[in-house]
1. Which one of P, Q, R has Cα extents along the principal axes in Å, for residues 128-183 alone, as calculated from the coordinates, equal to 35, 23, 14?
2. For FRET efficiency 1/(1 + (r/R0)^6) of positions 48 and 104 (r between Cβ atoms, R0 = 25 Å, to 0.05), which of P, Q, R scores largest?
3. Which structure, out of P, Q, R, was helix-only ellipticity at 222 nm (-39500 (n - 2.57) for each DSSP H run of 4 or more, over all residues; to 500) calculated from, if the result is -9500?
4. For which of P, Q, R does distance in nm of label points 7 Å out along Cα→Cβ at positions 168 and 192, calculated from the coordinates, equal 1.1?
5. Which of the displayed structures (P, Q, R) returns the greatest value of Cα Rg over 2.2 N^0.38 Å, for residues 56-159 alone on calculation?
6. For relative contact order in percent (Cα under 8 Å, 6 or more apart), which of P, Q, R scores largest?
7. Among the shown structures P, Q, R, from which was the value 5.7 of distance in nm of label points 7 Å out along Cα→Cβ at positions 40 and 208 calculated?
8. Ranked on mean count of other Cβ atoms within 10 Å over residues 200-207, which label among P, Q, R comes first with the largest value?
Structure P
Amino acid sequence: MRTIILSLLAIMMAAAARAEGASPVVVELYTSQGCSSCPPADAYMGELARRDDVIGLSFHVDYWDYIGWKDTFALPEAAERQRRYAERMNLRYVYTPQMVIGGRRQEVGSNRNAIETAIDYVRMMAPPVHIAFERNDDGSTGRLRLQGPPPAKPATVWLAEIDYRRRVRITRGENRSRELDYFNVVRRIRPLGTWEGGDARYDLDLAAIAAAGRDGCVVIVQEDGSAGPILGALRIDVSG
């Protein structure tokens, strides 16, 4: 009975957070084209990427490249980010597929039930950070604005540049002879600055991001560097 009551309470609080316009929950998938266990998680990310209450991001790691196929989307920064999460969450090792939810919880990337529960849990936190973006008249640039009370620790404002969907034919390694789809693939991630509360503004050059071949970008406000709780996020389509 207690479990049922807690579950109902979680659902009610999650619904309330959505009604109040809470920031979408960021779900990070750590994956690799050379990992035979990853395709189900990659397909699930395709579903998450279509949701309004979630911002799904695929971070491709490079530490499986030695087993026969070099991941065409792999970033050293992705593997380092994952290692930072492992240290913070007291995990003994990094692995794929892994999903990190809101910078607070982690689950095996194909465990849908556990991930949905974690999403509802993180949504209940309802971070008090407001993020807005206003395009300039030409649409090629704009200004990002953050507002909210000071976080417990200074937060980093990250900008992740993404490809919405890419299909890759894999000819070697564990997934050889397969053609796989990947969603919201992070092709570059960089810090815009540090936020310690109050009103802050950052200029974004959307034309430069589009010129690099990217479809969109995601702003992530994350406490304590690259492995702390995510306080808020916003996705932006570079084409307008």
Structure Q
Amino acid sequence: MVEAKQLSKVYRSANGEVAALRDVSFSVEQGEFISVIGPSGCGKSTLIKVVGDIIEPSAGSVMVDGLSSRDARMKGMFSFVFQNPVLLPWRRVIENLRLPLEILHRETRDPSHLLDMVGLAGCENKYPGELSGGMQQRVALARALTFDPKVLLMDEPFGAVDELTRDTLNHELLRIWQEISVTIFFVTHSIAEAVFLSDRVFLLSDRPASLKYVLDVPFPRPREDSMKESDAFQESVRCLRDKLE
């Protein structure tokens, strides 16, 4: 589904150059769940923004289902979920869901079923300010799915919620992912979260980021919370932490 070859990114400003990515290459199958971890400021967000054609690479290329990342974006194959839900406060929940459809001129599609999928049935006419942070993030996830993207790019989407809400959202995300088989890139600072959610974990080096290590997560699905207490799970977390340090 996604193939990146020798991606590099250098930011240029009046104060000089900052190299964010260097020679990053990987391939991802359709429907894979990939988590991206690494030191703070190493280039994790830059990487998924390059994949999604929000940022142009300084070198290298990204192909998505045989198309360039630019063509894939123009065809609506990408969707983003950020740490901030970025909901329009003056629009009701259902109107926030319809926003991508309006932009892509697909207004005839009814996205209300997605609220059922994320556990917010009955919240169609609420405003974002009437919802908790976790509920707002569920709306953001539903909005990201309104136009059936092939690749979902998630940049620390649960980083601003409490631990219990985060665990709930992790389970909801896995349930939705298994239901629709979208390819996911998930940026997180939590090693345990990355291991729990993913098929593979990409570990980036210090900036300029290169792909330092890939962990093939050995656990079957569906994933249960009890798995986190196992020696094998803790060993996977330790392995990644050691390599991160």
Structure R
Amino acid sequence: MSSWTARRFWTTASAVAVEGGFTVQLDARPVRTPLKAPMVLPTLALAEAVAAEWQAQDKTVDPRTMPFTRTANSAIDTVIPQFDAVADMLADYGGSDLLCYRAEGPLPLVARQAQSWDPLLDWARVELGAALRQTVGVMHVAQPEASLAALRKQVHALGPFQLAAFHDLVAISGSLVLGLAVARRRIAAEEAWSLSRVDEEWQISLWGEDEEAAAIAEQKRAALLQADRFYALCG
């Protein structure tokens, strides 16, 4: 959608019920995805959020200001046609989850990682049936097949619109466990962001913050919080 420069032609964007869910109409014209599929959304709340983005557009449509619309488009055009492939790709994060790779030192960082991440690994073991091994350093550690299967089952149980948002929860945080913890309301998205940044924040405390890196981090944080809001509106 980045090259799309359509001009506003409608007066009112509204959410309306249709067969199979809800859609957004621009006056009487239903919105379609970039691949021309009908935009049928699972809940009225999500349709209203998408409609609000369209209503907020000025003379020229700016897709950068329409994150709900972009994620809905991804769900319809990409996730639904290849659901299993997307779900498997996200489930694969469980084999190299951020929370399982610990620093060798210094001791304060080791302690901070343990304090921050161990409760989530305990939660995954007890609530999800997924005990994950930890290691020191970056060398890959193989995870129990039963644990990976349990995590894969959780991902495949999501609906396609949930999975579209879940993609960002996992990809941005670098952790399937954090993504599932947010999706299952074990932790808030803001906390997941902080937990995913333990190593980076440690480095910042030692060497200071780079302005460009900080700007990129803020963009990622905003995208993660947006994904959480989309997920919540899926019902």
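1. R
2. Largest value of FRET efficiency 1/(1 + (r/R0)^6) of positions 48 and 104 (r between Cβ atoms, R0 = 25 Å, to 0.05): P.
3. Of the options listed, only Q reproduces it.
4. It traces back to R.
5. R
6. Across P, Q, R, relative contact order in percent (Cα under 8 Å, 6 or more apart) peaks for Q.
7. R
8. The maximum falls on structure Q.
Coordinate-derived values only; no laboratory data. Nothing here was measured: the structure is a model prediction, and the numbers come from that model. Cβ atoms are built from the backbone, for glycine too; each structure is taken alone.
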